[in-house]
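Colleague: Heads up, there are several structures right after this.
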Structure P
Amino acid sequence: MRYAYVNGRYLPHKDAAVHIEDRGYQFADGVYEVVTVKDGKLVDKQAHMDRLDRSLKELEIAWPVARPVMEMIMGEMIRRNGLRDGLVYMQVTRGVAPRNHAFPTGAVRPALVMTTKKMNFAKMTKFTDGVSVITAPDMRWTRRDIKTISLLPNCLNKQKATEAGCYEAWQVDPKDGTITEGTASNAWIINDKGELMTRPATHRILNGVTRLTILKIAEQEGVPFVERAFSVEEAKRAKEAFVSSATSFVTPVVEIDGQPIGDGKVGPVCKKLLAGYNEYAAGLRTEGAVWSDDIPADEAEADRAA
């Protein structure tokens, strides 16, 4: 039987439900996290919990349970669902209150939902064959650094990618033509100098936990990297490209908008970073993501801080 966790109860997945006036359902007033599970172990658990803490603070939502209890529930969900490889999804909303745009006053308890999903990473051909992406206008709000459940613009662009037979859509800032990130992943390229490039973590993207781990691995492997925005044209001229997320790891991108990247095959840097990530997830490397709440509003502020 597959189990879900809903507000203090472990329930059969098919019976799990929340109240119709939960503010997550009414207003997308909540946040979420997705944590990879490999060989029954949570990958980058502490960094994910730190990011969840920041997201909750940004929306002024209290923890639904104490952090150690949340981690205990995650472990119990893995045990009950017999999960070896896959993910744990957790969602915290402001809770149940009569519908009103303003935050409810009085005692409203935040709601916690948790589910798991089994995945067979070893059989996923995306890692060996690479994937295709399209580009699409970025329609989202200006606080993408908060991992909120308000994902409709992401869904619309993901649907465009699906209809085009592609894995992901890279979202493009309509003001300057630079790529922000994917609908559910961070975007990376390797330029003609062999430099690894990804957009800096500001309010304009979600700072991926896997993104932080990959930067650590690149440093360990001697791969030079630059955190700056890049255009669609730069991406199409890249030697290699890839996306990263909790379930994408390092997924090579071999085609953008129908145009091959490099020679159209998975390149050596992608292979090296994916191998390094798999070693890290298996516990063979110790240095991974370290979360920081210090996220500037934009690139100009990030440059001043540097």
Structure Q
Amino acid sequence: MNVKDIARVIRPQQWIKNVFVLVPLFFGGSLLDTTDIIAAVTAAMAFCFISSSIYCLNDIIDVEDDRRHPTKCHRPIAAGKISVAQAYVMMALMVALSFGSVAMLGGYALGVGAVVGLYLLMNVAYCLVLKRYAILDVCTIAFGFVLRLFAGGIATGIGLSNWIVLMTFLLTLFLSFAKRRDDVLKMNQTGHAPRKNTSRYNLDFINQAITITATVTLVCYVMYTVSPEVEQRIGTRYLYLTTVFVIIGILRYLQLTLVDNKSGDPTKAMLHDRVLQAVVLLWFLAYLLIIYILR
């Protein structure tokens, strides 16, 4: 067992997903508050470790299926480079590190710990049962990102707008459906379903689901930016100007999904697509300018 194999099991490259824990910090206007920054980053680390524990469990449960898969057979556990017993030890260590991070949050530790615990239980259920059922699988994944949002809000004491919660759920649901579309394409090409529930999806359904969730996500963002509650808390009425970048970002991802058929991994798309990176950067700078400088 070497460091490279351990990294392939705990998947640190997927930790970028836990940036959602920092969302309340950014949208709440506390990006310059050192205390809130430390609390949010600590909560994010707790989610990094707990999500890695789930990756360990997922590979343990799927080990026999992975051994029969043409590419997944090279995963460390399936290939025998890491034993199932060692993987359970790694999982336990990740859980311990997660709750150790939570314990550093002082008065907010109980609330964040409850959210992390719920995330752990939900994802154990996902690995064992829920991932077998179409629609329920993507909804479970999306709710996991909402829990990240709640953890960040609790850790910093920042209240969450209803619109931001809905937008987070819908955005991650949109990305999850786009990822399932890639599975359907592979099933249609090879006749083999990458997941047990892939046969319960088809391109017509997936395309409509992607369109619906993308549309409602955009509506939620617009409603968030013009919400009187948000305008009063942030102290500006110009947030709606950032909508243009959200529209471009969603359209770009739709292009990658529906035209280029490159929706298999949202994390990889974000890390490698220069257009998406530029749009996110411009959105970030515009939002930063409006709520931290011009208000």
Structure R
Amino acid sequence: MKNTAYKIFKKPFFGRFARPWRWPETVDQSQWQRLSVESESGATIAALLGPAHTQQAKGAVLMSHPMGVVAKGFWMKYGHAELLREAGYHVMIFDLNGFGESTSTTMDYPLDVLAAGQTLQAQYPELPIAVMGASMGAAMSVCAMAQPKHPFKAAVLESAFPTLLHFWRRYPIPKLGIQLSKIFYPAGERSLRPTYAAEHLVGSPDMLLIYGEADEFTPIEDGKLLWQALKKRTQAEFWQVPDAKHTHAYAVQPNEYAERVIDFLDAKLIDNNRRELNQGN
């Protein structure tokens, strides 16, 4: 009954994305290992693990997708996953519940990110873990970092909205649903509000925020609201990308994107990990 109610509530938000998932055509499926993750949201999360292309890995990165039928395939289709693998990072991509191949349960998406991150950490317990998210996946990753026992040392977040209302304000039915949830289930709405999560971060994961100047869904001013909230609790960088549309900074500035993202991960994961090991000794 509970899941049925959530499916009805979720339909105006995500119903158009409920389609059978397909591998992107250019992907070599043999390079990916399938994993199944049990989330505290009640969902069974479908994930794929892609090892680094280098002999020795620097770390591992969980990739949390934006809304869309392609779901976890976003990271393969547009090249982000291969960028990280070539740079020496293991990557894990996964479907949030109700998307792709994952089962649909509640709207507790941060718990899906948390479960996937903990599974990735269990796969590589000796390596530092980061999370990379786009749009919805980025926002829910921020919320996951307010959860106890999250494994993330750093985060790369593109087009993350500061609150649900900021993203859905131009859509009357979802907007009404969010407004009602703030009245009848305020704890649930807070758990999905990145600016609230920013005030309750667990640990101090360093963050790189990326926003496109041509983004109609999460404009620069929305990104700066979240950035200001995060800066009060951790080190957060802000990159404003000319001509980039929603979640597509890599397509517009591939060289600078690669340099900024890889340099950030190398500095925050490798260098910080070395310092922690030295302090432990």
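Since every read-out is calculated from the coordinates, none of them should be taken as a lab result. Nothing here was measured: the structure is a model prediction, and the numbers come from that model. Cβ atoms are built from the backbone, for glycine too; each structure is taken alone.
Colleague: Assuming 33, 13, 10 is semi-axes √(5λ) of the Cα gyration tensor in Å, for residues 166-269 alone as calculated from a single structure, say which of P, Q, R it is.
Modeller: Going label by label, the one that fits is Q.
Colleague: Once mean count of other Cβ atoms within 10 Å over residues 158-165 is calculated for every structure in P, Q, R, which label goes with the largest value?
Modeller: Looking at the calculated values, the largest one is R.
Colleague: Another question, then. Compare mean count of other Cβ atoms within 10 Å over residues 22-29 across structures P, Q, R and report the one with the greatest value.
Modeller: Between P, Q, R, the highest calculated value is found for Q.
Colleague: Of the structures labelled P, Q, R, one was used to calculate helix-only ellipticity at 222 nm (-39500 (n - 2.57) for each DSSP H run of 4 or more, over all residues; to 500), giving -11500. Name it.
Modeller: It traces back to R.
Colleague: Which structure, out of P, Q, R, was FRET efficiency 1/(1 + (r/R0)^6) of positions 190 and 254 (r between Cβ atoms, R0 = 25 Å, to 0.05) derived from, given a value of 0.50?
Modeller: Q
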